[in-house]
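Each value in this text was obtained by applying a stated rule to the coordinates, not by laboratory testing. The shown structure was predicted, so the numbers you read here are calculated from the model rather than taken from an experiment. Cβ atoms are built from the backbone, for glycine too; each structure is taken alone.
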Structure 1
Amino acid sequence: MPADTQYRKIIHIDMDAFYASVEQRDNPELRGKPLVVGGLPEGRGGVVATASYEARKFGIRSAMSSKQALQLCPHAVFVRPRFAVYKEVSKHIREIFSRYTDLIEPLSLDEAYLDVTEDKLGVGSAIEVAQQIKQAIQDELNLTASAGVSINKFVAKIASDINKPNGLKFIGPSAVESFMEQLPVEKFHGVGKVTAEKMKKQGLHTGADLKKLTEDELVKSFGKVGRFYYQIVRGNDNRPVQPHRETKSMGAEDTFAYDLTEPEEMHTELDKIAQTVADRLARYNLKGRTVTLKVKYSSFKQITRNHSLTQPLGDAETLSRIAKELLAATGLDEVKIRLLGISVSNFGELQSKPKKDDAPEQLKLF
C-alpha cells in the first residue's frame, strides 16, 4: 500500500458474551458457571441465544438447540433472555460511542463499527479511543468488550475476535495484506462452512491461496462474491461506516409451545403477530408493499411465501388477511406448524427516521 495514502481509522467493538455477561453481572450466583441464555431445554426445547465463556468450553454455541447444549454440558444453567434490559444496556454503550464520534454503524445490540478518523475529543489515536471506550464500558456498566482497530471494516471486525474476551487488536496499514494472506479461509467474515469446505476442496486454505487466483477465476468458482474476495484478500474494503443503515424489512415471528394443527389456532396466532408487526411499523413511520409469510413445520421444514401490492400497507388487519391467504395457499390438511412469522419489506420512498430519537430495534428473534 502506498506510504502516502490517507487511511481511515475504523474500530469494531464487540461485547463479550453480551446477554450472558449481563445476566452474570446482575446475578452473582451465575458467575463462573456455564450459563446459557435462550429457550429452556424442557419440552420441545428452545434455541441458544448466547452462552457464557464457561459454557463455550463445552462446545455450546449460539443458534444451537437448548437440548443439544444440555447434552454437551448437563450442569449448564439456562435462563430466558431479558431483551428490555439488554436494550437499555445497549443504549448506554451507544452513548459512550457517541462521545467520540457520530459515525456509528450498529450491527446489533452488542456490536458496532465506529469511524474515528476525526474523533470528537481530539484523541487522535484510534487505539487510544478504543482503550478509552473499553474502559468506560468496564467502569460504567461492569461489562467487557473486545475491539479491533484497522483501516477498514472487514479487517477491524476480524481483529476484534482475535484476543477475546476483553481484547484489543490493532492491524496497521503495513500489516493488513500479510495478515489477510495468513488468515484461514473459514475466518473470513462472510465465508460460511459450506463455502469454506468448497474452498478447501480446491486447495484454498488461506488468504494467500485465494490471492493466487484472478478475479475472473474467483467469480467463476464463487459467483459475484468472488469480486469481494479478490479485493478483501488484498486488504481493500472501501465500505464507509453508515450511521443510518437502511431498514430493508421489519417483522416478527413466534415459535409455539405445541404444534398448531387447526386453522383457527393458526389464524389467532397470525392476528397477534400481525399486530406486533403493525406496531413496529407505526413506531418507525413505515409502510411496505411486500408481505412475507414464514412457516416452519414440526419436521423443521421451512417455507416462505410473499405477496406484493401496488399500494403500501402497515395496518394489522390487512397484514393478517394477506398472511392468512398466503397460509391457506400452502395447504392446511394434516399439517403441524411449529412457527409462524410475518414481515414487511419494499418500503421504497416511505422510509423515515424512527419517531423516537433512538436506535433501530434489533428485530431478530432467537
Structure 2
Amino acid sequence: MAATKGKAGLHNESRSGRDSGRTDAGSPTVSAAAASLTTNRTYTLDDLDTIATVGTGTFGRVFLVKDKKTRGFFALKAMKIPDVIRLKQEQHVHNEKEVLTEVNHPFLVRLFWTHHDDRFLYMLMEYVNGGELFSYLRSRGRFSNSTGMFYSAEIVCAIEYLHSKEIVYRDLKPENILLDSEGHIRLTDFGFAKKLSERTWTLCGTPEYLAPEVIQSKGHGRAVDWWALGILIFEMLAGYPPFFDDNPFGIYQKILAGKLEFPRHLDFYVKDLIKKFLVIDRARRLGNIKNGADDVKKHRWFKSVDWDSVPCRKLKPPIVPKVSHEGDTSNFDTYPEDEWKKDTPVAAKDLEIFKNF
C-alpha cells in the first residue's frame, strides 16, 4: 500500500483496495482572522480567492481559499451537482450539511457556510493545514504504543460527542483524520454521518473498516463507530488493518470470520482493547454496552490518560506537522488546476433538490 501525502479529507484514490465506491464528501486550524468573522457572516464566492486545490474526489474538489476581507484561510469544498445526482448522493450531501451545522467540538472540522449555483454545491470549512494522519502513518510504517494512544484518546472524545447528539459517523479511518498545526486531530468528511432515530440500513464505508452488521444488512447504529476504532487502533500500531484482501468480498469474509492475528510487538492491554471492540455481537461490543464511552475510557490501556485534559487539547501531540504559515499546503498533494469548472449548468428541476442547501 503506497504512501500518499494527503487529500484534505477527500477519500478516493488513497490506497489500493480501499475505495469501495466510497463517495467523495470531505474537506480539509482556523486562522484568528477567519475565526473572528465566521459566526454571523454570510459569504459570497466573490469574497474568496482560490489559492490551490488540496484534494480531489469522485465528484468534488477541495480548494484552499483566502477571505479577501479578513485574509483568513478556509477550505472550500465544491461538488458537481450532476455527479452528485448521477451517483445518488443527494441524501448524503444533505446529511453532511445537517450534521456539520449541529456540531461544535475541538476535534471535528467546522462548517461556516453553504451555497449552490447551477453547477456546484459549496461548503466553506475550516482549513486544517497539517495533513492527514494517513500520510504520517504511511511514512512511519506504524506508530508507537503511546502515539497510537494519543490519537485514540482524542478520537474517543470525538465519537462520544457525536453519539451524545445521536449522530453516527460511519467513516472512521486514517484518511479522514486531519492534524492541525499543533498536532491535534480533526475528524473530517461527514458524507456518511447520519442523525439516527433508530437503526439505519445503508451500506456505506470503506471495506476494511465495515462492521459485521453493516455487511450483513442487519441494520446498524452507533456501535459501528466503536468497531471502526478497533480497526483503526490495530492499523495504527501494526501498520496494516486486521482484515485485508485483494477484493472487498474477501475482506468481508474475513471480517465475518472474525479471526484476529496480532503482531507480536503489540502491548497486552491494547490487544485486549481491540478484541473488545472487534466483537461481532454488537450488544457485547465495548462502547456499546450500558456505560457507553465511559467503559472505553476505563479500559486498562488508557490508564495513563487524564480524560478531563483530552478535549481541552492539553495532551502533548506526538507529531507536530511542519507548517510555515496558516495557508501552507505542503502537507497535501499538489493537483493540476485543470478545466474542472467548465461544466454545463443543471436544469432548474434538478436544482430543486438542493434549494435549501
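Here are a few things to note about the model shown:
- Of the structures 1, 2, the one that 11.4 was derived from, the read-out being mean count of other Cβ atoms within 10 Å over residues 297-304: 1
- For 25.8 (mean count of other Cβ atoms within 10 Å over residues 73-80, calculated) the corresponding structure among 1, 2: 2
- Origin of the value 0.30, where FRET efficiency 1/(1 + (r/R0)^6) of positions 57 and 329 (r between Cβ atoms, R0 = 41 Å, to 0.05) was derived from one of 1, 2: 1
- Calculating mean count of other Cβ atoms within 10 Å over residues 225-232 for structures 1, 2 picks out 2 as the one with the greatest value.
- Entry that produces -11000 once helix-only ellipticity at 222 nm (-39500 (n - 2.57) for each DSSP H run of 4 or more, over all residues; to 500) is calculated, selected from 1, 2: 1
- Origin of the derived value -0.28, -0.84, -1.00, -1.35 (log10 I(q)/I(0) by the Debye sum over Cα atoms at q = 0.07, 0.12, 0.13, 0.15 Å⁻¹; candidates 1, 2): 2
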